Structure P
Amino acid sequence: MYRNHFYLVANPINRYAIGDRTPGLQYNNDGSLDLYLQHDSPEPDQESNWLPTSVGDFRPTLRMYQPGEAVLDGSWQPPSIKRIN
């Protein structure tokens, strides 16, 4: 997670990325994963999926290493980020 000028976002849990090796991630029953991109800590049962952001603008970045054909040909698209109030 980067601030608007591509600096890392300092945060109380020292988490700057979420990936397949992030300990404690909680997946939904259907295998999907909800991530909480927000400045303030979420509810305690959501903290394992929290990626802290800056107060203002931020730049989420998706990195894929050795992507499959569906990624390369554009037939797979990542889900959009949805704002929840």
Structure Q
Amino acid sequence: IECYVTGTGHRSLEVFVKVIGENYQENRKFIGATSFLTFVATPKEDEDFTMPKIQPETDEERYICAGYGSRRKIRQEQRKEDQIIQ
């Protein structure tokens, strides 16, 4: 399993997870699964907290991190729709 932070908001962070499988008979690796996970910090009420910004290091990280803004916007729109039907 490989993972890294792909974006941060004020209190949230998005993590990209990649599960790598391996076929030992063919000596070949493959991507078994990928996922984006979002975590939200819950600081104390009087605590001044801001999630630190990230700096992607590899070409893959730069590519995945470049899409953070659009994924965040989609999540926010989905959350609004979910609130309507609740």
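Computed from the coordinates by the stated procedures, all read-outs in this text should not be read as laboratory data. Computed from a prediction, not measured in an experiment: that's the story for all the values here. Cβ atoms are built from the backbone, for glycine too; each structure is taken alone.
Things to note:
- For FRET efficiency 1/(1 + (r/R0)^6) of positions 12 and 76 (r between Cβ atoms, R0 = 35 Å, to 0.05) computed as 1.00, the structure of P, Q it came from: Q
- For FRET efficiency 1/(1 + (r/R0)^6) of positions 44 and 60 (r between Cβ atoms, R0 = 30 Å, to 0.05) computed as 0.25, the structure of P, Q it came from: Q
- Source structure (of P, Q) for relative contact order in percent (Cα under 8 Å, 6 or more apart), computed value 27: Q
- Origin of the value 14.0, 39, where Rg and Dmax of the Cα atoms in Å was derived from one of P, Q: P
- For helix-only ellipticity at 222 nm (-39500 (n - 2.57) for each DSSP H run of 4 or more, over all residues; to 500) computed as -500, the structure of P, Q it came from: P
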